[in-house]
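Peer 1: Following are the structures in question.
No lab work stands behind these numbers, since they all come straight from the coordinates. Not measured: the values here are computed from a predicted model. Cβ atoms are built from the backbone, for glycine too; each structure is taken alone.
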Structure 1
Amino acid sequence: MFEKLKSGFKGLVNKVTTTELKSENLSPILSDFKLSLVENDVAFPVADKICDELEKRLIGVSVKRLEDRKKIVDENLRQVLLEVMLTNRRIDLLKMAEDKRRKTEPFVLMFVGINGTGKTTTIAKVAQFFRDNNYSVLLAAADTYRAGSIEQLEEHGKRLGMRVIKSIYGGDPAAVGFDAVSHARSHGINVVLIDTAGRMQTNQNLMNELIKVKRVVQPDLVIFTVDSLIGNDAVMQAEEFNKAVGIDATILTKVDADVKGGSALSVTYVTQKPILFIGVGQTYKDLELFNPEKFVNMVLR
């Protein structure tokens, strides 16, 4: 994972370590590095932020020994990346679920994102995550637009042994979500995961449907799922969904196939919403809780 991003950071550290830390020396190195970041799917504003911050921190630092200089460069890069990755809000899913369980209320998550990101499969993985942590789960097939979407979620439900609340194609997705939450409440089910129609963020009618689902259901979290392989489009989608519907967190899918890695840095910085999970494979267990510190350690290894 993220081999190209790792290689770019390694190259930067090596170059800066062997350079006198003056503005005229750093500027061309950081300018090249900025291009390398953009080529690895890091959004322009994020690449700018990383390079500007690094320059501010490193200019004028006077260190004699090469080892010490490498350590200083490494440490400052680590701090800058963490600042980019960390958001004001950290979400502890299990704590939130437990708080709702104590109140005998279902914990409701609504999933949004465009078709092809692996949203429905991701919902099944999140369902497995909650079940592994001893929560009962109900699935809601509120994607009443895409042919086969209800059957797809039902198939996941069958494999996981979980009930799916559904309607007919063309039915009201907000009503499906509402029915699911009511069913969970009356049957003591802990968690409700709502699948919604994957749509292009530019389709205003479908966006309005999402806004209606959110208004009717009042989910605890709106989670945006995005394919990490689409690069800067991931940032654009995240911004649009956040503006239109309001998202609370992101799940990055297909990360196991992502050699670049820039989406993880960019989506967090641009939306200021945390990444909850990354999808790292095909099975229901292939979902990892995302940890910004661990991510930064991994790309700087």
Structure 2
Amino acid sequence: MIEVSGLTKQYGERTVVADVSFTLEPGTVTGFLGPNGAGKTTTMRMMTGLVPATSGTALVDGRPYPELPNPGAVVGTLLDASAVHPGRTGRTHLRLLAAAIGVPADRVDEVLDLVGLADAGRRRVGGYSLGMRQRLGIAGALLADPPVLVFDEPANGLDPEGIRWMRDLLREHAARGGTVLLSSHLLGEVEHTVDRLLVIGGGRVVADGSVTELLGADGTVVRAERPADLRSLLEARGHAVTAEPDGRLTVAGATPAQVGAVAASAGLALVDLRPAQHGLEDLFLQLTAAA
């Protein structure tokens, strides 16, 4: 478990993180979202002891990160994929990390294979693409199979196959009881990966809750074989209906059961009926603009 309480960072008179508090539970993937300069990276660096906090605490399993007996065995981090000596091979880089955290050397080849770099391990990191560096950084985070993963923009440079692989990796880690904190600007990918959203704006937490709670349902989306007839019938029953360009009808404030009952009463065939949800992009812009 990660417990962050009142975490604050000031540089002179400028406050970049202000009284940030949250708790990350095992078995969950939390998306940490915010615009550039909102304080995400600074918060992650304070959590992992790279930046001293002006005030507040960040505890991992009840202890500050620097006080853990072997931090790398508890928290796997990817905060800067470029922080690797370009003259070393990928395998050498991982062997040095493995030695530092007490992991057997044969684990290196296992993680290289896991992240898809088995054939590139003997190449110098200076010749790696951005996506390959990201995979190498993830490999380093996974060396000790730690229970907690903290990743800052891990999808940078990954192709669609790589993003899907990373999503499956994080979901499987959480399914085994692990804890994941993931920051990303790829909102669509975040929406399909995380259980919970933590949104920061202006250095403060502006939203914290499950994806279902924050996106929520906002009426019903329906498609019918005779959309004009269904719209007229719904409006006659007092429902506000918006016709979308692709033929969908959005019925504000109504549940799918209510819309389905209206259609059934008139014998109208439906081809799609589901709750309407706020898009993550709209929610993100709304929350961060307010901040």
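Peer 1: Name the one structure among 1, 2 that FRET efficiency 1/(1 + (r/R0)^6) of positions 48 and 120 (r between Cβ atoms, R0 = 25 Å, to 0.05) of 0.10 was derived from.
Peer 2: 1
Peer 1: Given a computed value of 25 for relative contact order in percent (Cα under 8 Å, 6 or more apart), which structure among 1, 2 does it belong to?
Peer 2: Source structure for this number: 1.
Peer 1: Something else about it: Can you say which of 1, 2 returns -10500 when helix-only ellipticity at 222 nm (-39500 (n - 2.57) for each DSSP H run of 4 or more, over all residues; to 500) is computed?
Peer 2: Value -10500 for helix-only ellipticity at 222 nm (-39500 (n - 2.57) for each DSSP H run of 4 or more, over all residues; to 500) corresponds to 2 out of 1, 2.
Peer 1: Here's a follow-up. Kindly point out which one of 1, 2 the value 2.4 was derived from, the read-out being distance in nm of label points 7 Å out along Cα→Cβ at positions 224 and 280.
Peer 2: Label of the originating structure: 1.
Peer 1: Consider the structures 1, 2: one of them gives 14.6 for mean count of other Cβ atoms within 10 Å over residues 16-23 as calculated from the coordinates. Say which.
Peer 2: Here the read-out was taken from 1.
Peer 1: Compute percent of Cα pairs over 31 Å apart for each of 1, 2 and report the one that scores greatest.
Peer 2: 2
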